[in-house]
Structure 1
Amino acid sequence: MENSAMLQPETAPIVACTVSRDVSNFDLLIEDMEAELGESWGDLTFIDAKVFLTQPEADSLEFIAIAVDDQDEEDLSLIGDLITTAGSKGISVILIAEEVSPIALHQLLRLGANDFIPYPLPDGELHTAIERMRTPVAPEPTPVPEKNKSTLKASNNRNGVLFPVQAIAGGTGASTLAVNLAWELANIDKNENPRVCLLDFNLQFGSVSTYLDLPRREVIYEMLSDTEAMDSESFLQAMLAFNDKLHVLTAPTDMLPLDFITSEDVNRILDMARHNFDYVVIDMPSTLVSWTEAVLNQADVYFSTLELDMRSAQNVLRMVRALKSEDLPYQKLRFVLNRAPKFTDLSGKSRVKRLCESLDIVIETQMPDGGKQVVQAGDHGLPMALSAAKSPLRKEYAKLAKTLHELNQSADTGK
């Protein structure tokens, strides 16, 4: 059947169209459209849709379902024009994508697609998307408690020290270290506390907001989407204050692809943070991504957490090998052993020594097992200094912060 014939209202008015290079590649979409709309829908190619959307007949459309796969990434400008044109005529756009790169998907969503569904279509998802489109609910902005509102003014006269923290393996205490190190640094000097910020760069599973009981806000997504427009004022407004001492850039509200941001975006954020804070602590994703290099190059010390097990040992070798192969400054890595053996555990200490010798690394920092107090602190949204001040683990965090601060003070003769 010709496309033009499919769009004729013979039995029922056409309220929607699929738009694709070849709809036969999306047979599940055909089935779901028939289930939802019966004969009240048509099909168009990208070229046909470009013409049809400019005609008066298109005004009766409720929505178009644009189906794309990896082969369509060459036509992003055309597909983007379709989304823009549909939006200008009040036609909703449901984007259905199969194996499309996160960058391409992000570009299309930014142009105004109302909803996104992965292909193959999850059962009932098209129905849910249509219902969502027909009964739009404006998202309410997440209210920021007064205690978390930042009143910090831009300084732009700092040259902050950068401490990223990355886990060599899951569950090795990287986020816990980042949160507690940042808090200890923010309270390091009773007379003149330094300005400290904590950046959660884990765009998918970032938990800093949970560990400090802070709300996540849409403003984070907006800032990350356009870092070129960011200035010190907007950067600081995106942050939340914890107890008026620590300023936090939380992870976004929704899970985002890790390559949602580029090295250029990361460098802009880090430059802005360094210009406004004395210390910048970063909670990194455990995955190495394209912009890890940007963070590593700017880092003063790059903390990597590990445990006394085989997976950590193998991942250390792989990480060091990867950094060396790219001629990156692997010497900045500082390994932090989580759940280290106790002082009296001579067998455990022997294992640590053998681990260092076999991996040709130095473990300068060993953190004792914090036990249930670590979990309780996270659940209560408090640093350990406020929930378990006498914990041996908390004392090690404080010791590490003191050492870093003293090293920085002695190196920075301008202070």
Structure 2
Amino acid sequence: MHTSEICLSKIPVSGNEFRLKALNWAAQYPLVAYYQNNAIPYPHHGFQHLLAVSAGKPLPLNQQESFESLRNEIRKQDSLLCGYLSYDLKNQVEKLSSHNSDAIGFPLISFFRPEIHIYINSSSINITVTGTTTQSVINAILATPLPETEKLPTLKVKQRVSPEQYIGNVEKIRKHILEGNVYELNYCIEFYAESVEISPLPLYLALNEASPTPFSGFLKLEDKYLLCASPERFLKKSGDKLISQPIKGTIRRGTTPEEDAALQDQLRHDEKELAENMMIVDLVRNDLSRACATGTVQVEEMFGIYGFRQVSQMISTITGNLKPDQDLVDALQCTFPMGSMTGAPKISAMQLIEELEDTRRGLYSGAFGYITENQDCDFNVVIRSLQYNASQKYLSFMVGSAITYDSEPKQEYAECLLKAKAILQVLNACMTSK
């Protein structure tokens, strides 16, 4: 393994051209992971700007004992790992099950050790290679053409759940809340297209252009793809510090600075959104306290309002210091899946999610990220994302919102459509009934 730092000024193309060429070059590999922060200021920063590839196979993780298997692989070798935890690992954290349909088919967990990985900075790139030379990689990237723009026909995207079904299920959730079974639940619905042939990389680039976020990412796992425009961090580990930043609270952006400021102020003082955010902050504090030393868990920021291209979000930041006898995998097990995508109490919420939703979540509302050589990590929450199975020609995305007793079903449905807007525009899609 050899690492080199190269100034971008010594490369005969611009930094952005190099990035695009590198992505197109990477697309030939069966395993690709790309992480992009889009230079967006964010508390504790976004993803590192990283591209990783492998011509081999994913790690041979035991899908039935995923967390322990991951721990064993981390202990074997100090190396970068790229991959994800799917939502349905909940069944290995708690006594739960998943029975709904899943047309994408991502494994429960998957990580790979890159043969080549590139950190892209504002003025330089750091390349680590195994079994080849840095210069041969640079030459291959420079010889690669820029990605072509994906010209999609108008896709017919179907809704797995009709508006009437959605409203009926929200009413069921409100009844469960009234009966004391849960006090908040994140209810999600699927949009999908069948018999679709797309070029995933150009589509990801279009999605990232339309909706740049600090936790954007692209994953190729052989014939399965994740195209992710997530604004949300699940968990970051830096030394013994753990950082979680749940999002609860969404509003559209204004068409003028004045309207935008007024909308953000409306979000900041919306009692329902504040209540939702506070519930999830309490849940995350509880999750972190299981892995963190007593007295170290604190809320660094409550109800922060952050604007992204499509929407403004309410984000809180909770931190803690990992117990000396706990490791990264312990931290993941104690906090997964993220409370912002379940509801509270967490176990009851996940049981109801399985009962009410029509689609197995799979990678959606799981976590995509990387584990560094020194066992630090950064994982996003897989939302605002497309999943694509190239073999089955099946394209899917899910959206959702937090339901409380005060939720108005039609407004919650409108929030789901707002979250889906950027993806539908990028897909040049028209919606049809189920």
* Asked: Between structures 1, 2, where is mean projected area of the Cα convex hull in nm² highest?
  -> 1
* Here FRET efficiency 1/(1 + (r/R0)^6) of positions 86 and 182 (r between Cβ atoms, R0 = 35 Å, to 0.05) was calculated and came to 0.95; which of the structures 1, 2 was it taken from? -> 2
* Out of 1, 2, choose the structure whose coordinates give relative contact order in percent (Cα under 8 Å, 6 or more apart) equal to 25 when calculated. => 2
* Which of 1, 2 yields 1.02 for Rg/Rh (Cα atoms, Kirkwood Rh), for residues 30-213 alone, as computed? -> 2
* Among the shown structures 1, 2, from which was the value -9500 of helix-only ellipticity at 222 nm (-39500 (n - 2.57) for each DSSP H run of 4 or more, over all residues; to 500) calculated? -> 2
* Asked: For which of the structures 1, 2 does the calculation of distance in nm of label points 7 Å out along Cα→Cβ at positions 190 and 342 return 3.2?
  -> 1
* A value of 0.05 was computed for FRET efficiency 1/(1 + (r/R0)^6) of positions 38 and 398 (r between Cβ atoms, R0 = 41 Å, to 0.05); which of 1, 2 is the source structure? -> 1
* Thinking of 1, 2, which structure, once mean count of other Cβ atoms within 10 Å over residues 46-53 is computed, gives back 17.8? -> 1
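Only the coordinates and a few stated rules stand behind these numbers; no lab work does. Given the structure is predicted, the values throughout are model-derived calculations rather than measurements. Cβ atoms are built from the backbone, for glycine too; each structure is taken alone.
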